[in-house]
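Before anything else, here is the set of structures, which you'll find just below.
Laboratory data are not the source of any read-out in this text; all were calculated from the coordinates shown. Quick caveat, the model's predicted, so the values are computed rather than measured. Cβ atoms are built from the backbone, for glycine too; each structure is taken alone.
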Structure 1
Amino acid sequence: MKEIVLLDNKKETIFKEITLKQGDEFNLELEANPSTGYFWEFLEPINDSVIELTGEKYKNNNPGAMGTSGIYFLTFKGISAGNTFIKLAYLQSFNKQDVIKQLQYLVTVA
């Protein structure tokens, strides 16, 4: 996986490329802390004829403690040959202009 990181003031933008075969699955593991009001949001719909979101869950790093961070898991499956982007932003629902981190994945299904 190739990765490019750009920093712009407070916002970090990461570009990655993912290549997989039809029928293969891949996971994105995203650090998150919902207690701060921040969450991951898709910036645009994915091309679901190329990949499909098959699962999502959140796992707290310390389940007994309040206000701790965890990992947000997204699972995708390659459906048919082609390219699509996954574009995500880490932001607060009440202030969508204040994006802390942006992730962009170019996904190629061969």
Structure 2
Amino acid sequence: MEDVSKILLELAKKYQELSAVCVTLSCAAKKAEALEAKIISEESQTPIVTYEKVREMLLLKHKQGFAKEIKELIEKYDATKLSEVAPGDYAALLEDASWLVSKEEE
């Protein structure tokens, strides 16, 4: 009978340990889900910059007299023309081009 009591006590200890692990895993899963939701939310709020949008901006800046600067910006992204710029760099290129301001606009 004493052996059965020891086994039951050991079983109860293991149950408590297992319960603690489950609580820890549950908390970790909730944190991971919250982080994933935050990332998805941030991604959905980030506007998608297309080739056409960048082309439109660069064309506008070119008409304002920034041909040399546009060429330098494109070269900054390891390209010789806009179609060679990596799509992942469109947002940064658009941001860089937005800083080109003519004297008349200042």
Structure 3
Amino acid sequence: MARRKQNYLPTLFLILILWSLFIFMVFFLQPKVIQNFLIPNFYLPFFLLLFLCLFFTFAILFASSRRGFLGALGIILFLILRIFDLGNMLNAILITGFIFSLEYYFTREK
């Protein structure tokens, strides 16, 4: 069975747009503007946009949407913990271990 050649150009264009929006948000928006959007003191637009940026970037780099999702999820979880002053080395190690164990669980043969 012939393998289909994938076209990554639309995804690269989307990644470029998302990272441009993220850089715009970081440099040109005041944190107070997005701080209390839907959830108080959570910066939801920042984390959603960063998650999408990381997800698509990691999905291209790892050539797997699942690995892109897990990598982006791990980074976002750690950053959320940092907002609540819980982001320390132990939590980083635990999140990394959790992400690796999920990846192992999903890739093992059944």
Next on the checklist: Computing relative contact order in percent (Cα under 8 Å, 6 or more apart) for each of 1, 2, 3, which one ends up highest?
Outcome noted: 1
Item to check | Answer label among 1, 2, 3 for the case where mean projected area of the Cα convex hull in nm², for residues 50-89 alone, calculated from the coordinates, equals 2.5 | outcome: 2
Item to check | Top of 1, 2, 3 by Cα Rg over 2.2 N^0.38 Å, largest first | outcome: 2
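Hey, distance in nm of label points 7 Å out along Cα→Cβ at positions 34 and 58 derived from one of 1, 2, 3 reads 0.3; which structure?
The read-out was computed on structure 1.
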